[in-house]
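Following are the structures in question.
Computed from the coordinates by the stated procedures, all read-outs in this text should not be read as laboratory data. Please read these numbers as outputs of a predicted model, since none were measured by experiment. Cβ atoms are built from the backbone, for glycine too; each structure is taken alone.
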Structure P
């Protein structure tokens, strides 16, 4: 059987593209022919991902369309004669961008309208979380299910050591608290700053918050974060924004962190939660949108968003060794639910 995957853009390090490549590997291991097709392809992925203009893109017995933004692929997918598998990765609600970027506001609004045009034109509509599946159902899709993101945790667990970066992150004996993802309004980076203020006041002053990910996704929002840091008079070197980094560096940031923190108010899945669990970093997360689906009872979740309470939880995760061990044990068990065995079972069901 030929099982193709479509992605609007193929970027190195992008969760959707990384998942598609992992699924392609598993499909080939199951004996199927499988390729990935995209409208735009990073230079380093050319030769690995094929151009959508290739006529073979539309010749799959099954086509998995990864939807996360409006694109010409949507209409082409709807016109396929059959074997149409939609995998929905969610679209950040436009209201998060209203104060920061009119173009992204418009793009996200159009993306949700674009998604709705596929109602009645899919053979299966799968969210990569139960939260996303319910959203599909709310739009009128009837043939819904859940197919999780396929994640290769070895890029974190098997990455080589970076002694120089490790030495930097040990500077002054500060505890490192990590966030991974683009600096965008839904991620609520401003709440990390407020959390730090409470943590400093009630728990400890020896901390460093690290934000790994693009800072140029929403420039006006990043400027707002920098202004807030100045307003709070945060000491120099306590908030690091290294930007996107190679896998070896990313693994080091996980390895050297005491706690992974998510205060996001919108997630469709949240791959960094799984990466943190793979690195045995305790997770502290605001229980919002798809976060409970991804963690499945692992980590330490809280709601409502009481940041004073969160600061106390952060202190417990940082210094209470028995609690840390208990949380890590639950996280390891949860991570098994996202292993290759589950993805293979789902693929076998789709291709049977």
Structure Q
């Protein structure tokens, strides 16, 4: 559904799957600064909106997904995952309960499969699932990772310039739903929303650069068909480790208590002299001269690229940090070596440590008895 804000002078459409919204409006770096200061609005109306209503909704979602939702207080934003039986990611939901319904937004093109699955799991419970993408649009008014309670003009990430309002709820126009740094707004009000809220427009490039800086994974970019939650740092944010059973929990518990995830999310500082950014899916390989460069264990099984040890998820040019990226690499890759991301030299910052998981300590005497 093409956004009316693409008709704004200077708007340049983003690439698929975000081509229904603007990448930028002519001033990418200024837009980043404004968003980082809490003075901009990002049109993310290509995301899809799902509403789950009925008195059994929270208990039902709690039993299906990875987050503890049965005690979720109204107005409290949360995230949850739907996993397959092997614990691999199928859907990532950003959600809030308003006291009567759960409102969630998901990646473009995924609501159909999500609703089909949820509808199959209703049984005799009092829940109703509806796709409201045609009625509601997602916009973002705080930088990714910011605390919605901080809002513009506080001591948090939005503090560099003063702005009206005490939090994202105070910015929400009538009929909107506040969800962390996001607002779900009636779609017919989208075109006039920046003027109504007194915020400048920032494109998706600004949002993505700040998301990468905040080390936040995006489903479909930093994930693939094999992703498990530990690999991308969703433990805690979207996975509750002591709640009741749900599909895929066995894998989550096994990795957390007894093992390590096979891959890990990393933040990359890219070589600023390169005139290009590595695209999504570009292979990550060991840097030239790396002491592990010839290690056969470093090559991913079944890799189409010799020596490939991971893939690029997202890359952007940050207004302060320069070119940056998120990538997923094999857990065993040393944290202190230079990598090549789509042929661009890159240094690592650890997001998910190589020793993630294996949190149960077994008494050595018991270990001997087990053997």
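I have 0.15 for FRET efficiency 1/(1 + (r/R0)^6) of positions 187 and 283 (r between Cβ atoms, R0 = 30 Å, to 0.05), calculated from one of the structures P, Q. Which structure is it?
Values: P: 1.00; Q: 0.15.
Attributed to the structure labelled Q.
Which structure, out of P, Q, was Cα extents along the principal axes in Å derived from, given a value of 62, 41, 37?
Values: P: 62, 41, 37; Q: 64, 58, 38.
Value 62, 41, 37 for Cα extents along the principal axes in Å corresponds to P out of P, Q.
Going by distance in nm of label points 7 Å out along Cα→Cβ at positions 115 and 275, which of structures P, Q comes out largest?
Details: P: 2.3; Q: 4.7.
Largest one: structure Q.
Given a value of -12500 for helix-only ellipticity at 222 nm (-39500 (n - 2.57) for each DSSP H run of 4 or more, over all residues; to 500), point me to the structure among P, Q it was derived from.
Values: P: -12500; Q: -4500.
Computed on structure P.
Determine which structure produced the value 0.90 for FRET efficiency 1/(1 + (r/R0)^6) of positions 3 and 315 (r between Cβ atoms, R0 = 35 Å, to 0.05), calculated from the coordinates; the candidates are P, Q. Write down the numbers at each step before the final one.
Details: P: 0.15; Q: 0.90.
Structure Q accounts for this read-out.
Between structures P, Q, where is mean count of other Cβ atoms within 10 Å over residues 51-58 highest? Display every interim value, and only then the final one.
On the way: P: 13.2; Q: 17.8.
Largest calculated value belongs to Q.
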